[in-house]
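Structures for review follow.
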Structure P
Amino acid sequence: MKLKVENGDLSTEVDLYSKEGLKLVAKLWTKTSCQHRLMYEPTWLGVPIIQYPNDMVMMQELIWKVRPDVIIETGVAHGGSAILHASILELLGKGKVIGIDIEIRKYNEVAIKSHPLSKRIHLIEGSSIDKSTLRKVKSIIGDQDKVLVVLDSNHSYEHVLSEMELYSGLVSVNSYMVVMDGIQEKLWDAPCGKEEWQHDNPLRAIREFQEKHAEWVSDAQYNRLLITCCPSGFLRRIR
């Protein structure tokens, strides 16, 4: 079976069951699923999470592997990701999530604090790139804590790069900094996209950060399911 895609004057045809066909289907599904906002459909333990199921599974694998004492997450939204991370920590029998957002709306705060896993979640309201916010985060982390960071707030190039510079120093060796929504670069030409996403996106920030910091490498293991919002976004600190 052949799969043929036409886009203006460009035409691509591949065997549907080849590796190229799989990659093309994943690319097309990502575009159309974003257009139909399917990432807004899942919940985790009753709380909206705004993530693709594949990324939720990969985060579960990562947390179980690293077994962090602290997960720092910028961008709280409804709180589903914080609940996901806290649920894995609960199974590990240790750890806490520090959730940071410039605005934590009251109904989201109530939902998070009334959740059975709230004991593992500490919320901080404020800009993730303010020094005062960073000081609050550091005050919660112990000297021997193993730290994992997830960046999922403002997805502009400048903001993400600032977050990476600020929070990378908190990540333990052989732990990870996960940068979400690099897929924005690849969705600019979708109906829901924006032309400025071609250059104003997290992937650009990741590339620039890695050029300056050789101690960080992208771990393709966590992109193996192909459909993801964070291509190249699972960064491991190797030293």
Structure Q
Amino acid sequence: MRLRQIQDFVAIVEAGSIHAAARKSGVSQPAMTKSVRELEAELQVQLLRRSNRGVVPTPAGRSFFARARVAHGELEKAREELARSGDAAGRTVAFGIGPTAGRLITADAIADFRRQHPTTQIRILEGFPVTLLPLVREETLDFAIGPLPDGPLQRAFSSAGLPYPRVMIQCESHNVALAILAKTDMLGIISNRLLASTAARDLQPISVKESLPSYTTGIFTRKDLSLTRPAAALARALTLAARRLVR
């Protein structure tokens, strides 16, 4: 059971309709409908039903609403108290980033961000989109930075009419990947810029005439949930660091 699901359920009961609750909360109507359906599935009970007056809670829904409203109210009071006190120490931003982008832009972005948000705690998880995107969906991470799942290596082999090499190890840590390549006969792909910034004396680059297709790296967020101010500020800092790197 997630806080967002409780918030959406309380908003619908108080507004009397999903449309009105979605408009007031600033989210899409399908997203709010999905949120409540997931809550009902988890509780294994129907909480809302349609009537000629709009959407009304079922008997089980009324019982749940009584407790959910109290819990939601207490959380709102806690948020207001933090805002009045100006205490930002409890604010945390969690984001995921791929090994290459993490190595090249994270340090500069964090330095810029901390000048404006010195008390915000930051959690960074390194990984590929297949690992990070589910964590964004379940709100463990505020956002993730990485390429689209269809990578350039797969497209390069496909355009050449060649089968894609069998992946022996999927490593989401840059340092571990370098250590494995240095101690085995395996091949890996590392950007020239990243390789130049790393003490990789035991690695030998292989020249190939084919060039890899370009790819786009972007920021992934939940479409039904706005970033907090610190998270949005950190996302902007990472974007600016990436643009400086390109220039």
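20 is what came out when relative contact order in percent (Cα under 8 Å, 6 or more apart) was calculated for one structure; which of P, Q is it?
Working: P: 17; Q: 20.
Corresponding structure: Q.
One of P, Q was used to compute FRET efficiency 1/(1 + (r/R0)^6) of positions 44 and 148 (r between Cβ atoms, R0 = 35 Å, to 0.05), and the answer was 0.45. Which one was it? Write down the numbers at each step before the final one.
Details: P: 1.00; Q: 0.45.
It traces back to Q.
Ranked on mean count of other Cβ atoms within 10 Å over residues 52-59, which label among P, Q comes first with the largest value?
Working: P: 19.6; Q: 13.2.
Once mean count of other Cβ atoms within 10 Å over residues 52-59 is worked out for each structure, P has the highest.
Starting from the value -11000: which structure in P, Q was helix-only ellipticity at 222 nm (-39500 (n - 2.57) for each DSSP H run of 4 or more, over all residues; to 500) calculated from? Walk me through the numbers on the way to the answer.
Values: P: -11000; Q: -17000.
Corresponding structure: P.
Which of P, Q yields 18.2, 58 for Rg and Dmax of the Cα atoms in Å, as computed? Each step should come with its number before you reach the end.
On the way: P: 18.2, 58; Q: 23.3, 74.
Structure of origin is P.
State the single structure among P, Q that was used to calculate Rg/Rh (Cα atoms, Kirkwood Rh), for residues 12-123 alone, giving 1.08. Don't jump to the answer; show the numbers that get you there.
Values: P: 1.08; Q: 1.13.
The value was obtained from structure P.
Taken together, the values in this text are just the output of simple stated rules run on the coordinates, not laboratory data. For clarity, every value in this text was computed on a predicted model and none was experimentally measured. Cβ atoms are built from the backbone, for glycine too; each structure is taken alone.
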